[in-house]
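Just so it is clear, none of the values below were taken in a lab; they were calculated from the coordinates. This one's a predicted model, so the numbers in the text were calculated from it and none came from an experiment. Cβ atoms are built from the backbone, for glycine too; each structure is taken alone.
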Structure I
Amino acid sequence: MSIYLDSLKTRLLSYKDLAEKTFAQLSDEQIHWQPAGEPNNIYIIVKHMSGNMLSRFTDFLTTDGEKPWRQRDAEFVDNEPQCTKTEMMEIWNKGWDCLMQTLDSLTEADLGKTIHIRTEPLIVIDALNRQLSHYPYHVGQIVYLGKVMKADDWHSLSIPKGKTSEFNAQKAAGK
């Protein structure tokens, strides 16, 4: 494994963890909540991310990253309003499992190869960086929606407001 691939996996898994800590704070109903104006709800974002991961990382080195079987437009429709968090997590994990299995299979030599996404040629490292910007973008949406819904009941996923000095002192003390 390369230093780059190890770093990439660490970063991606940190975003996965943020989303999952958000899911843990929400109810089955809340994953389907949409604010006014038709933005995506959490369930839709999860369907889209999983669909993207499955399409991009199935046969990553040998087929176009936009698979003919992918129904991208359908990912943006909440056609399962009764879907539970447990069921949503199955969709989520299916995408992440595909992504991580592919990353685990890559070698340093693969990073300079050329793949295609929607017929556009990309160097593997560029295609991976593209996903490294895409997935955190959507995780940010998930976290934001969770924070809006939970309001004062939100449990911070990082250093809570007003607690930076306390956090830094604990870190300095080795805690």
Structure II
Amino acid sequence: MSTNTEIKARVGSLDELHPRVASLSDAAPEYLTQDDTVFTCPNGRLKLRVLDDGHGVLIFYRRSDELGPKPSFYVHSATADPDGLRQVLSLAYGESGRVRKQRTVFRAGHTAIHLDRVEGLGEFLELEVTVGDVLDAEAAIAEARRLMSVLGIDEAALVKGAYLDLLQREAHQG
């Protein structure tokens, strides 16, 4: 399994944040449409991500639902038949929900910076700092905090959990 350090923050305007993120980036951004189906999973989280080119990625991960930079342990497996795999996993485990988003991905050093427009939720920034040969866990946390500062992301903007958790909370409150 691979590891990164992550944060998720609600932002007021991706349009305002975009130039600041672009100025840090090593290359042009990647623009993605993602449709994530989340499955019941007692050992972590399991989602099937379908991308706009039609291929899919099955992603298992474990991450605590806390504020601030936190470790995320994950493994990916690509699939050419995401619809068939969704059907199998839905029958086997049951679906917890679905998250659809437009994502702009920038790379800055060892960090993927995601600017997300999440259907039914709004606009978010995610940082994923790779933990590994170059950055250990402490250095990855420090890098996440540095980028938060540079981008003007206040601790009060941080959110707990996954997008599905936020969607479910809002559905229960509304």
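Compute Kirkwood radius over Cα pairs in Å for each of I, II and report the one that scores greatest. Walk me through the numbers before you get to the answer.
Working: I: 17.7; II: 16.7.
Structure I comes out on top.
From which structure (I, II) was P(r) over Cα pairs in 10 Å bins from 0, in percent, for residues 40-111 alone calculated, if the value obtained is 20, 47, 25, 8, 1?
Working: I: 20, 47, 25, 8, 1; II: 16, 43, 33, 8, 0.
Source structure: I.
On mean count of other Cβ atoms within 10 Å over residues 24-31, which of the structures labelled I, II is highest? Walk me through the numbers before you get to the answer.
On the way: I: 15.6; II: 12.0.
Largest value of mean count of other Cβ atoms within 10 Å over residues 24-31: I.
To test your reading of the models, identify which of I, II gives -9000 for helix-only ellipticity at 222 nm (-39500 (n - 2.57) for each DSSP H run of 4 or more, over all residues; to 500) when calculated. Don't jump to the answer; show the numbers that get you there.
Details: I: -18500; II: -9000.
Computed on structure II.
When semi-axes √(5λ) of the Cα gyration tensor in Å, for residues 16-71 alone is computed for each of I, II, which one produces 26, 19, 9? Intermediate values should be presented prior to the final figure.
Working: I: 28, 14, 7; II: 26, 19, 9.
The structure behind it is II.
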